[in-house]
Structure I
Amino acid sequence: MPFRFRLDAVLRFREGVEHTEEAALHRIVQEIGEVDLEIRQVDMKQIRLREQRDRDLARTLPAVHLMEIAEREVELKKVAEALLFRLQQLETQRLKQLAIYQTAHQDREVLSELRDQQRRAYQLDQRRLDQKMLDDLFLTRGKKSD
């Protein structure tokens, strides 16, 4: 009779939960990377805009042009602040999701370890039964030859 783990359905369920929670964690981490990239891009735009402003200040340009640059700087600053706020939210989500994933992982690990222990005990019993059968066979053959 082959080994059967009575809680196999529960183990498969726990594996599914663990996989789902891990995928959710990966999505959050990916979104963090995307927001981080956007922040770096906004930073670069701000640097280029400041450089342009400095170049334009050296030349004599209409005040309207400088006001447009100032307005774009304000817009970029607002975008950067919103992105930083979003990054903080995502980091909070990541920490919560990490805790959820770790719990799901531990739950699955407990069942996996229980299954492994039961499998080892089953295999040990099987080896003992096999050995007993061989011993009995040896003893019965030994009695027949006498």
Structure II
Amino acid sequence: MEASDYETDFYLWTQRQAVLLRQGEFNRMDLDLENIAEEIESMGRSQKNSLQNYLCNVLMHLLKWRYQPERRNTSWQLSIYNGRDPIERLCKNSPSLRTHLLTSIEEEYPRARRNAALETGLPLATLPIHCPFTVSQILDSDFWPD
């Protein structure tokens, strides 16, 4: 295998690396350990990024739900469900992601707050500076803030 396969044909590179790993060819020169390690780390980052994106969306819609009750609609409700469900799946498939939930909420809440203010037209100061929802509330499919 050419070392350039990683840059020139990623799919081919993945297939060749998988074959070598399955064959136990750990000392072969064409086993690209550095890029394999990079891709594994990237997959972990991708899962964490997905978790954070879903959290941001759920938080934004929970804020909209609480602070604009007159505009509540099925679309907001579906957005909340469509964020909660993948968060649960991600945490079920990768339980260690649960340890990142609180930190991720703290990191994503400012963005969710800003986005909720922009979408609702409410002044940013109307929305709490710190997340008013607990982790269990955010993930609870029966929780709807009043």
Structure III
Amino acid sequence: MKAKLKKCDRCGEQKVIWKNHLSNRYCQACWKLELPKSSQSIKPTARKKPIAQRSPSRIKKDLQYSKVRKVFLENKPVCEAYISCCCTIQATDVHHKSGRVGKLYLDEKTWLAVCRACHMWIETHPKEARDMGFSNSRLNIKDDNN
């Protein structure tokens, strides 16, 4: 099926009409030339404020967490897992055995002081870590912890 040829309002030639804009017909070549003019007439939209990556309450919890975490690692400087072949023995990370949701984020009873290598192993081997007691199933968490 062939498109009808019509007169382009810009160049005046009989061509396939590419765009109808403000009651004017444009062929493809003329529309490309006309495009910058028409885009200038459209007012730019106001830039939207980006969505914050962390809420104010989360920022407050993170500040509290960093203070408690520092004391926790000072009291437990040795890796409590010691399961990876690359274990450095010095604890640098806090593993949240039951996750970091709600009150569990600041609950030291569910924390484990581990080195980076052991922490990576625990995260990449969840079934084995659960069997060894380094992680807890979230299904077993009581409602009062949320």
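Taking relative contact order in percent (Cα under 8 Å, 6 or more apart) as the criterion, which structure among I, II, III has the greatest value?
Sorting by relative contact order in percent (Cα under 8 Å, 6 or more apart) in descending order puts I first.
Starting from the value -34500: which structure in I, II, III was helix-only ellipticity at 222 nm (-39500 (n - 2.57) for each DSSP H run of 4 or more, over all residues; to 500) calculated from?
I
From which structure (I, II, III) was Kirkwood radius over Cα pairs in Å calculated, if the value obtained is 21.7?
Label of the originating structure: I.
Comparing distance in nm of label points 7 Å out along Cα→Cβ at positions 75 and 131 across I, II, III, which is largest?
The structure with the largest value is I.
Can you tell which of I, II, III yields 1.14 when Cα Rg over 2.2 N^0.38 Å, for residues 67-114 alone is derived from it?
Answer for the origin of the read-out: III.
Rule-based calculations on the coordinates, nothing more; no lab input. Keep in mind the model is a prediction, meaning the values are calculated, not measured. Cβ atoms are built from the backbone, for glycine too; each structure is taken alone.
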